[in-house]
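Several structures are given next for inspection.
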Structure P
Amino acid sequence: MPDGGPRVAIVGAGPTGIACAAELVRREIPSVCYEKGFLLDSLYHFPEEMRWFSTRDLLDIAGVPFGCPEPHPTRLETLAYYRAVAERFGVAVEPETEVRAIRPDTGGGDGLEVEIARRGRVERRPASAAILATGFFGNPRRLGVPGEERPLVHRRYVSGYPFHGRDVVVIGGKNSAAEAALDLYRHGARVTLLVRAPQLSERVKYWIKPDLENRIRAGAIRAFFSTRIVEIAEESVLFEDPAGRHAVSAAAVFPLIGYAPDFALFERCGVRLEGSERVPAHDPETLESNVSGLYLAGAILGGTEIGKIFIENGRHHAGMIASAIARKLQPQAAERER
């Protein structure tokens, strides 16, 4: 491919997008990451004091060791590591650029056309191939109840510091909700935890679950199980449980009930969604979708079952995709790999 020609368009500049770009660099294939936020935007917005469940050796990408003193890296250590990988491989990122759709080249060529929106303008750019590596953290699930657009509702949890001495409601029973409830409690908030299931999820991190259960037993954190949220009012949350209907005071509400891929983007790109889990159609060997030249990487391959794929098992997608693209675009590069 000549210099200055169409590049591989990567949608997302998180760990998976960076890994894909780095593997393409290794094969001398130019690429660019289009990111609607900024480099590692979703990771930056993780809770400030978060520590990974995965160990550092399962989080490294592009053959670059993840060096940190503790087995489970912190958010800041992870940001520093992935940024360093991006810098090492010269990963090109266009921030504040939203990809609206990817289509076959209207000029009749073999490539693709990427529609982007940036600073109020819509552009269409050619791409030799494309990779969707958007993850799901930017698309939180909604409760579907009245009042969830009120200002007291926060769809992401970052820090408990601003909520000292205030009534806070956390909705959810998995890792995000469990960690937020504990962190808010430790920052001096009065925490009520509302869980739809009859108990906390068994997937809650092994060092978090007993800590939270002990706080609940001691009455330091109020918890209600088998709940259904009815409404979020101006200063309270109305919910039902087996004992009836209740209202709890709330200066802030965190509905941390999970995330989902941006299925609307898949559909605008022509990617077929299959089965009740809405798994995007793809070749398991190359991860190419039903749209020729459009590949899928990371957690989005699980459809609605986002718990199936994380960085530790999705990081290998980058090499698979880069090799498949090399075989199509640069047969000489594919030969070097053999």
Structure Q
Amino acid sequence: MKKNLAWLLCLLLFFSCNNNKSIPDVSGIKVDLPIERFEQNFFTIDTNDIAGGLKKIQQKHPDFYFDFMKEILGVDGADTNSATLQVTREFLIGYLPVYDMLEKKYQNIGWLQKELENAFQFVKYYFPQYKTGKAITFIGPFDAPGTALTKAGLAVGLHQYAGKDFPVYQSTIGQQLYPTYISRRFEPEYITANCMKAVVQDLFPDKSTGKGLIEQMIEKGKQWWLLDKFMPEAPDSAKTGFTQKQLEWCREYEGLVWQTIITSEKDIHTIEPVAIQNYIGDAPFTPNMPAASPGNIGQWVGWQIVKKFAEKNPGMKPAEIMQADPNKILEEAKYKPK
């Protein structure tokens, strides 16, 4: 009797684990994603010979150098340009303490390479022709982006992943740039998800601009749906930026959230900027909802709608779902959460 009970429990555990999410086996897909440490070379520049140092950096990183100088530091990068030399010197001196701290924090990034390569295995599974390239880490001014897809590869700005308690983020200027509800996400566990968001955008650029509220919610929901395909085992908190409590709140009150959107916005196809900002803008919480709600709840709802649509159309490929008309998705999903 005890043996039969144990066997039954094993079967129940097996089926409960395998019913959660169908994850394809990508172990046979080879992905090699080298990571270049641009910041390690850049901060070796001798401030008494900026021009000579920049020449060496350009030789070591010819495909990223000008992207960094022009897009991050805002200079042309020519080692004969006085503005380039001055800005570079000021940046090196001002950000050396930041580099020293981040060098200790990210001395070993083998874990990041492993995460990115695993995510790209899923990218290649669904989109075999996608070129993975390489990743480049850098340190820029604090108002520079933390993740960007360049011709050189995936650029990761470590200055936006110093840890939520980093003093600069908590300073008055830091809070003006990045309030706590944003800077709390400046942790290492968000790097891979943010990189994959850039890949999703590269594959399927956001088409929501100018569309109505529900269309924008679904278009943005598609992005998280595909991100989930690329990172099926990562926590939803990393993919959405919501806290675990906010995610639990969304799941518990999903029906009420949908009803609030429908009743508050008599026309869910409204193009009113304020209404759109209320539901898909980044904020501490969603207007017209409790403080326990997350901002950008519209994208989360859009994600749930796309999930329902995908469940009802198992034969559709990810590319077809990403290209599907949002109104068709809404109609066929029959989204009616309780």
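Taken together, the values in this text are just the output of simple stated rules run on the coordinates, not laboratory data. The structure displayed is predicted, hence computed values, not measured ones. Cβ atoms are built from the backbone, for glycine too; each structure is taken alone.
Here are the numbers for this structure:
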| read-out | value |
| --- | --- |
| Origin of the value 14, where relative contact order in percent (Cα under 8 Å, 6 or more apart) was derived from one of P, Q | Q |
| Structure responsible for 22.3, with Kirkwood radius over Cα pairs in Å calculated and labels P, Q on offer | Q |
| Label whose coordinates, when mean count of other Cβ atoms within 10 Å over residues 147-154 is calculated, return 14.1 (choices P, Q) | P |
| For helix-only ellipticity at 222 nm (-39500 (n - 2.57) for each DSSP H run of 4 or more, over all residues; to 500) computed as -16000, the structure of P, Q it came from | Q |
| Read-out distance in nm of label points 7 Å out along Cα→Cβ at positions 35 and 299, computed value 2.3, structure in P, Q | Q |
